[in-house]
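Peer 1: The next part holds the structures, each set out as structure tokens.
What follows is calculated from the coordinates using simple rules that are stated; it is not laboratory data. Since the structure is predicted, the reported quantities are computational estimates derived from the model, not experimental observations. Cβ atoms are built from the backbone, for glycine too; each structure is taken alone.
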Structure P
Amino acid sequence: MMVDMPRQKLSEYRAKTIISKALELPYKGWSVDIEAPLPAQLQSAIEAGGTFALKVDQGVKGRFNQGLVALNVKAADLVEAAEQLKSKGYQWLIVEPMAEHAPGDERYISFMSDRLGVMLQFSASGGVDIEKQASSLQQVRVNDATDWEQLAQKTAINSRQLQQLTQAFLDNYFAFMEINPYLASENGLQILDSAVEVDDAAAFFVDSWQIDDFRSHSGHDQTPEEAVVKELDDNSPASLKLSVLEPNGSIFLLLSGGGASVVVADEVYNQGYGKQLANYGEYSGNPNAEETYIYTKQLLQLLLKSQASRKVLFIGGAVANFTDVNKTFAGVIKAIDEVADKLQAAGVKIFVRRGGPNQEAGLANMEVALAKHGLLGAVHDPDVPLTDAVKEALQEVDHE
């Protein structure tokens, strides 16, 4: 079974230094805190000359489409470009020399930890529009029987480097590692962009990353709902995270477990609904019913504020080891009960997929509550794959 675990995004800078070291590749880049004096931090890059890429480095999905990336920036213009990104409300940047290439050369690979081990996903088509290339993605389970040579042919990464990436994924307690895009040519392997999530409890066991390397999702001013969840998280042994991505989004997520949060969010993007995703976050570590109630209440407040014409709530998670499904669902149901009339008036449908201790009672109670209020989309146990349940919920967004 998959263990619920608090997950945190590493800075891209830290992720790239770890991955490059594992692959025995040189890495040249700079992490920039734009709340500190910029000229001194950028001096080495300015002296190096050439052109650069500047990106917001705070775990933001879809940076290019949000105008959070500046390309082909001349050395003399680095400070000005950094100031422009600072004006958007972000603190951390990554600065790297430009790697000239054709968009058609970009490829994609990712590693994900799940209850069966490590799943590798790859495509010969990578880049910012990877979610539109879902049909090109292939998957393979990494295990003792993996044919590394065959995999090398499909990914254009040699078998030794593939094994080094896998070992780095395991050794550094990564829960998710995406390299998108990368280039594979006669010049060797080049990593243009990467995203890594880790089990934050592993900070005690590694020296390759630390808590200071974690990056939040957003650069906007904290919403009242995010502030409540942050305080709740600070005072609980459980992990409770909430980040608003699109206040007027159509798709709201109430997810248990970091693994589920990544799978579900990625599936939303892969199905082409990324711009409609309202929030990102998770609750894990066996929160009590009251904590789950408070967390759900904040999310429902955000949902009701959204101006989207159609709204759907997906309540999901993997198969928990110790988080009591019935107990946490009691808190969720209490929060739903309080605003059920408003949710019904807004035409909201709620879809559920969850498993773990006391799942039968929890799912049954949830289905009864949703049906009573006219909010029922569907309720599933782990027999239905998480991604299938997500697709079902997304159909409600398009339904007229």
Structure Q
Amino acid sequence: MRSTPPILEHASLEPVSEQDAYRLSKLETDALCEAARARRDRVWGKTLTFSPKVFLPITNLCRNRCDYCSFRRSPGDPGEWTMSPDEIRAWLQRAREQGCIEALFCLGDTPETGFREYHALLRSWGHERTVDYLRWAAEEALAAGLLPHTNAGILCRDDMIALRPVNVSLGLMLENVSDRLCEKGMPHHRAPDKRPAKRIQMTREAGELHIPFTSGLLIGIGETVEERVDTILAIRRLQREYGHIGEVIVQNFRAHPDTPMGFASEPTPDELAATIALARLILDDGVSVQAPPNLNPASTAALIRSGINDFGGISPVSPDYINPQHPWPYLGLLREGCEAEGFRLEPRLPVYPSHLDAPGFVDASLRPRIDQLRTELATP
């Protein structure tokens, strides 16, 4: 009869110490997943969630050049775009009609600092900076009956202060805290906004401002297992200091054609499962752990068995512009997959109850719209 190591018995009940987190990473994946499932089930029960969203890529202009990214463009590149005000309004209206609750605004990092053409376009619409356009777009989303969540790359403190009253949450993937990945020949070498210190600083400032926040790690871009643990622990430290991180995404690298890493090896299902389980065992109970189902269309059961409690945003109206060759799952099939594992699949808001019910984390002006959509979700 196989006995459970004491470290796993402890991890199945509460987060492990930093020293034990590295010891966990040496254990077999099946054992990690078993402990992660026990932690998940004890805290989150038998309900898995997702956020019904519309994905609005405001612009794909970006000053960074990550070796794995197929999203970013420069002015004049094939496929370059910036959404006009009319396009944003039309998509918001379509999304609300299709039952979306979240408006996810996503774009490249600080494009106005690198591209004069884009800055001139913003000015023609009456906006000096991208953050001004994002604030306008979020106000339009609220007017359309949606809750905005913005992932705009690196934002300074003043930018986040400007966006806070019109967003229920903000996000930034930490990706990895290894400076080694920014060295010459590594995937973040030509991406100044992927320096770990910058991303940690923004995450910390969001905490100081009491902004509900999404973080995450990207696996399979050349990092070691120890660097994955480093990243999860960095997120945990920030969460414990400020209490603002509501969810952590564990995202697996998928190779995109026509990128420098177009033929790079992708992480194995076992690596993804082990990393999800480590995230669940290292992070505190109140932090949601999610993985994108569209990047793992044949692995719904494996994701669930690894310890996730959430699938993130899923859109009935817009593609995943970051990974366009990986369509969102049909909700009916995803629901069947969850039920086969003994779980219910339910929609949620793009901000968690832990922040909704805590003073100071959500701007008072957003409460009426939040309450309306909360009632809508609760109505069969």
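Peer 1: Tell me which of P, Q gives 13.6 when you compute mean count of other Cβ atoms within 10 Å over residues 36-43. Don't skip to the answer; put the middle values down first.
Peer 2: Numbers: P: 13.6; Q: 19.4.
Label of the originating structure: P.
Peer 1: For volume of the Cα convex hull per residue in Å³, for residues 164-211 alone, find whichever of P, Q sits highest and give me its label.
Peer 2: On the way: P: 83; Q: 72.
Result for volume of the Cα convex hull per residue in Å³, for residues 164-211 alone over P, Q: largest is P.
Peer 1: Comparing volume of the Cα convex hull per residue in Å³, for residues 180-331 alone across P, Q, which structure shows the greatest value? Walk me through the numbers on the way to the answer.
Peer 2: Numbers: P: 155; Q: 126.
Biggest value here belongs to P.
Peer 1: Sticking with this one: Who wins on distance in nm of label points 7 Å out along Cα→Cβ at positions 236 and 340 among P, Q, i.e. which is largest?
Peer 2: Working: P: 2.3; Q: 3.3.
Max of distance in nm of label points 7 Å out along Cα→Cβ at positions 236 and 340: Q.
Peer 1: Of the structures labelled P, Q, one was used to calculate semi-axes √(5λ) of the Cα gyration tensor in Å, giving 31, 24, 20. Name it.
Peer 2: Details: P: 36, 24, 20; Q: 31, 24, 20.
Derived from the structure labelled Q.
Peer 1: Output the label of whichever structure in P, Q has the greatest value of mean count of other Cβ atoms within 10 Å over residues 28-35. Please report the intermediate quantities before stating the final value.
Peer 2: On the way: P: 15.9; Q: 18.8.
Comparing P, Q by mean count of other Cβ atoms within 10 Å over residues 28-35, the maximum is at Q.
Peer 1: Assuming 24 is relative contact order in percent (Cα under 8 Å, 6 or more apart) as calculated from a single structure, say which of P, Q it is. Don't jump to the answer; show the numbers that get you there.
Peer 2: Numbers: P: 16; Q: 24.
That value comes from structure Q.
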